[in-house]
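Just below sit the structures, each encoded as structure tokens.
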Structure 1
Amino acid sequence: MSGLSVLFVGGTGIISAECARRAVAVGHEVTVLNRGHSQLRPVPEGIEVLVADIRDPDGTSAVLAGRDFDVVCDFVAFTPEHVTADIERFGGRLRQYVFVSSASAYQKPVGRLPIVESTPLRNPYWQYSRDKIACEDLLVGAYRDDGFPATIVRPSHTYDRTSVPLTGGWATVERMRRGLPVVVHGDGTSRWHLTHSADFAHGLVGLLGHPQAIGEAFHITGEEALTWDQIYRELAVAAGNPDPELVHVASDAIARTVPEWGPGLVGDKAHTVIFDNTKIRSVVPDYVARVAFSAGAREIVAWHDADPSRRAVDPRADEATEALLRRFG
């Protein structure tokens, strides 16, 4: 559906920047609201920018004074308090509110594959996921009790050229490029869906203004179910090393040794996930994930190689890898 007035709260993140770009390309009147700090993903021409911190009620009210939108999509709501503020701010002033949740909210470990939208939501390992579940619960109640026109969207590990979807980030790619060993959780055979931001944007923008999306939840994911060994090797090949040294370490052991990696690993990446995208295609019939990760990996490495400053290595990630190798390698 074209010709909608759309507000993206965010608009410069890995997911939201591409969604804003696609929304204006298909004919929507797009406004983004953010703090104006990000230079990594410039806002495309044709998009209005409102500068405010969504956590500042007075500042946000000032820039939104007298403004109504057909659709509001919040990419930076992480807690029930954030969603409650959105309901109070936008209730009665829009046709659709889109909450960007997370596929990490699905039960871990998953009881049945493939994952569909009715798969239970439960993640005892990761607070981020539990907060997203609480946000979803609040929105389901607001729709049921008051008719608040919510749509819930669950991305699964969406990336763009600026982001490296590996534990350790770019430091891990540099290690593989230099022929150094890297740590892969588990035995490397659990399967995972990576989604290019352009593919995710195709699905999300197709839901904007769609009456069948109101009161519903959708995940939007890539189609490839790659093993983690395959994911590491694709990035290694793109970086010029066709035969990286992958050292397998149990996920629980990694979490104990490097606690900051634990929640996202044990609470998400350590578990095989296979998603069924039937529901998003039932509303957005032309949705298909077009970007294979082999192409996405080359895009990531090319972007980092284009500017030496982008290849800065986080020494903490390198130190954590060395600590794991000393103990388990």
Structure 2
Amino acid sequence: MTLPQLTEYITAMGEKPYRAKQLYEWMHVRLASSFDEMTNLPAGLRARLAGEADLAAAVPVRILTSKIDGTQKYLFRFSDGNVIESVLMHYHHGCSVCISSQAGCAMGCKFCASTIGGKIRSLSAAEMLEQVYRIQKLSGERISNVVVMGSGEPLDNYDHLVRFLELLTDENGLHISARSVTVSTCGIVPGIRKLAQEHFQITLALSLHSADQEKRERLMPIAKRYALPEVLEACRFYFACTGRRVTLEYSLVHGFNDGQEDARLLAKTAGELHAHVNLIPVNPIEERSFSRPDYRAVQSFREQLVRKGVNATVRREMGTDISGACGQLRRSYQSEENGGCIS
């Protein structure tokens, strides 16, 4: 609940309005994981809340720490038994958390482990927030950046995503700057247009992966529903409404989308959108035959973009020794739970 909604809820219980502010602070500033922790609330109110309300709790079932760069990957379980992944990354500008928006994913992108097995369910706004809150509490580090780029398609969970953004950036809570939040989408056109009109000052990241329609369809089934011209027009609309430059995420697959013609098309697309390009050497997964280009090929591809005036970077690889890519840890955990088999 937002603070006004919480105030209405608490006063309807016969409590003073200031109790709502206390409760809100416990949840969104002190990051309490149970009503019992809220010691300045009357015992009777705490007992009633415990009986009537649901306080989302993400229970860590596995935490892996990279020996290479200190990246931490968290596997959290929610009350219904579903598990999701979140990642804590350390940068010179602060700590960034990558969270999941769904348990599983329905989009079917060929290079991603998150989508194998499909979508189980969407996460609530509270469950999305809980990932950020638990990581900050467990790590003892202030989270300054949040990326909604873990398992799931955020715009396939639109209403909960918007409520999550409202609460995450609320001045009464953690008050993370909207400009420090990135939401990734594989190209849900109605969602992009709707999000643009919310006027959040967040960064929109489009999972592009090819500027050629036919190749994009081979990588991403959703491309058959929303053709590239329509997706790019929605991105232009987003920029017009928010003034925020779109980022194009581009997973480089050896021998598929890393050639000179691919670079030319990508440069043309990025230039028309005034977009930043984030190159990502694809993460190999057991169920797919994709392989990544070598270091020189990646740098050569980037240089082709830069020569054409595109702002392009290669994503810094983090947590490679702890199943750092989306869906890998959850997938291995599910295999263990099922005796090595995943249905």
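Computed from the coordinates by the stated procedures, all read-outs in this text should not be read as laboratory data. What you see is a predicted model; the values in this text were computed from it and never measured. Cβ atoms are built from the backbone, for glycine too; each structure is taken alone.
For the read-out mean count of other Cβ atoms within 10 Å over residues 107-114, a value of 21.2 was computed from one structure; give its label from 1, 2.
Computing mean count of other Cβ atoms within 10 Å over residues 107-114 on every structure in 1, 2 gives 21.2 only for 2.
With relative contact order in percent (Cα under 8 Å, 6 or more apart) computed per structure, which member of 1, 2 shows the largest figure?
Biggest value here belongs to 1.
Have a look at 1, 2 and say which one yields 4.4 for distance in nm of label points 7 Å out along Cα→Cβ at positions 27 and 251, as calculated. It would help to have the intermediate numbers written out before the result.
Values: 1: 4.4; 2: 3.5.
Matching structure: 1.
So distance in nm of label points 7 Å out along Cα→Cβ at positions 99 and 307, computed for just one structure, reads 3.5; which one of 1, 2 is that?
Checking each candidate, the match is 1.
For distance in nm of label points 7 Å out along Cα→Cβ at positions 3 and 75, which of 1, 2 scores largest?
Evaluating distance in nm of label points 7 Å out along Cα→Cβ at positions 3 and 75 on every structure, the highest lands on 2.
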